[in-house]
Structure 1
């Protein structure tokens, strides 16, 4: 799947357009039909708000192209197939619509750079995963990225169980002997079915390895008995991150996604504890900086390996020495006002080849909401 590459390309496009007049509209939306009309109204109101901001901040000549671009992106998209949030990004000769499969806060920003946070968060949770759909007669396998499932259809999957036991009726003779033969036969048949069923699952489990490179997390779906059978023989149990019980054999990909995506999203959120653990380990080696002022300085110097920040943490302040120093409080030296130093830090880290990880709010309380793992 190319979702991760697509997100990387989108991020690069947003960064390339930095310095122009950049419009970012981030809005929560709804998947359900009755609420889509409400979404459309909210989008129109947000666009009108942007037009007001443009008229207030820029000249008519600058506004004309941008307003045309905003109207154009609205006309081209019906906004009738929404997820949990959308992002509209518009600049001169550039426009981008992004859907977010997670809740977002409303943001309407007009400035000299785009709002990157929600797209960065989307990138953080775009790890590929697998969904195994079990039944006694068939095993289906799906590749997943974000809220998108695509069934794997090839020589290995879907895998169908075929009954191979040939029934031979007992010969006529002594009636009581016949009953005994039938009973023994049924017992033998049941044991053989059990063996073959186990072989069926074991073969499927082995073939799943072909698709689970880099230890892809796995969701397994099926009735309790089938899942118990599979887990009994599976060598992939450590990769299984969520089990969903029920008969989902006849659901299409969209309905399967609606059931599986919240589970894997929850797993990705829980993985943030590993990030905290990494911060603690690097801190013991004196490779962690906290606090916006110190991190700003390190980012200016390029000493940035990995920035970890709560996704809605912001900090305004002031810069001096041609932007090389940041201060949370005004000082006597000549200074420039910074609306959001955290956003600027994220852009500096990305420009210098570092990684930015957005976490849930309140996960970095012990680190003042932001931590930087340095290169040295």
Structure 2
């Protein structure tokens, strides 16, 4: 039996059932426009990472403003987006396993798609999937530029892998995936700038080595919300993959920002919130809301209570969130609705079926989270 939605278009925000994932459309649209302006005229393509929103409607809006396509992390995520009309998806990750590779090949018949590899042993299965599907797959070599997660060593190992791909029928070497995820959350601007300078140096040297062997290296892609201006300024990257800029979150908001607010270094607004209701006020220094671990992710810290000083979200259990209220601060009353800024927007969105979109205090639309739970 289908579950009733938390809201309907035309409903006042105050009447939304809680907890609910809500989007401030005005702030969201300004974020989209600021990113489009940041890349305009730079010669760098924008390919936003859809793992942040998992929503085909948002992907279509990004593409309408000039994005060349989107990134996904998993085949199932890409499938959900393509099913809803997104036509260009880079799986910015390794895909291992016959079943996944067969689905990847099938997907590449319906949309433009690419995938990453980091190991020569992975090339043969990808080749077999492309051959069985009767299609040519674009493959990027992922290099480790400082995150120390996936990625082959830059330089000679990466160049050798590019040659293996280039010499494989049904595969086309598309370039380098050079994403430094850890750098997105280095707090100071100087730390982030230095990390990306080092990453760009590794990517540039690897590209030069590959091309010295007669292998075109058309693309260097990477970057995220915390560093993309530095990748653009490097002159090395010709595609960027920021994702969280559409929403922002408490963790990103802890980053030191550049001085000023220029088109090339825009400031993004918080647009995504978890709306929650105060369900208990047992003491003057404590209140409890109805949004717990099943409403928002706390992997990057607890959410923040938006617009209320002296009230801190301090503990979460499955369906409860505990607020600590400073002495002398008037706490929320029973039944009051509060907005929480998620600690980490990406895994928070994955918990929800719909995003309730509002403007000027009124619900305007409900957008399905197309790839919710798409983790295989």
Structure 3
């Protein structure tokens, strides 16, 4: 039983060994806390969902009861071991936003999907812990379960409670050692390990993350409306991008790093040393919008094989690319958009119309309309064309 295990060991010594093992597995930060969150955290989440701020993320409402606190998902959990993996870029990523003919992909998605890497290493540490604890007492040992952010765990409040960092005004975790660039994962266990102290808030009067948001998604300090957030719009939102926000999105085609990258604590961030998290050169430099717009489904899947980008699918991705083309101010990209006016996906056709309406005068629109929409045309495309014009 777990009580026998804990009676047989020095819990502080076991913590030190867990930290060493986590570092060996490739984690950069480790902290411990109780596997429970204050009721106010769950109440805040419930109010957030009740207000509809989760938008199309139905999974937040579906898993609300389990998401309030880790013990709601696993009642036997006693301790949460929160682990962080550094993915800090080599340099400030924001200058790429000025390359109007190139696509901006969020830093976290410029390499292979971190979920697979983090979960594999979490399992490595958890397996060792279960075996280690089991060997310390005659009658079994500790149970362990691992989680990354696809599971219903409020990982940022849990990480802050563990002392891994604090939730900044942009709602994301900030670390004094790694700035805003940590991937998080959790090991829940039935072992009763001493908790670490929470980290205090070190944001002070700084508002840089709030003020830089292009779409004004922050409604207050640590309050965000995802329905205005570029990460939500480019990844979670399935339909046409809301017209009022399109021009504010620049060349961002997958995610957004503005509020993360502008944080002053990033000056202490250490360069990512994980080979698996080193960015692909093509995504780090910004791939050409024209090339991305020409991807069919097979080419999209091949280009983003193993990447987080793949999960949104070709149609939504090309929609984002066309919106970036619309914002480029480059009339030479109009034929690229024109070539997608007859695309099978309505969301792509509508985005192509929007791009052309932003890049060409009305007479130019008429020429491309005649060239790419001969004969009968789907009514939704024509309606969008007239509205955009």
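For which of 1, 2, 3 does semi-axes √(5λ) of the Cα gyration tensor in Å, calculated from the coordinates, equal 45, 20, 20? Walk me through the numbers before you get to the answer.
Working: 1: 55, 26, 15; 2: 40, 23, 18; 3: 45, 20, 20.
This value belongs to structure 3.
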Taking -11500 as the value of helix-only ellipticity at 222 nm (-39500 (n - 2.57) for each DSSP H run of 4 or more, over all residues; to 500) derived from one of the structures shown (1, 2, 3), identify that structure. 3
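Using the calculated result 48, 36, 28 for Cα extents along the principal axes in Å, for residues 194-281 alone, pick out the matching structure from 1, 2, 3. Walk me through the numbers on the way to the answer.
Working: 1: 49, 28, 21; 2: 69, 27, 19; 3: 48, 36, 28.
Checking each candidate, the match is 3.
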Looking at mean projected area of the Cα convex hull in nm², for residues 122-257 alone, point out which structure of 1, 2, 3 has the largest value. 3
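Out of 1, 2, 3, which one gives 0.45 for FRET efficiency 1/(1 + (r/R0)^6) of positions 74 and 202 (r between Cβ atoms, R0 = 25 Å, to 0.05) as computed from the coordinates? Could you put the intermediate results ahead of the total?
Values: 1: 0.00; 2: 0.45; 3: 0.20.
Going label by label, the one that fits is 2.
The numbers here are math on the coordinates, done by the rules we state, and not lab data. Quick caveat, the model's predicted, so the values are computed rather than measured. Cβ atoms are built from the backbone, for glycine too; each structure is taken alone.
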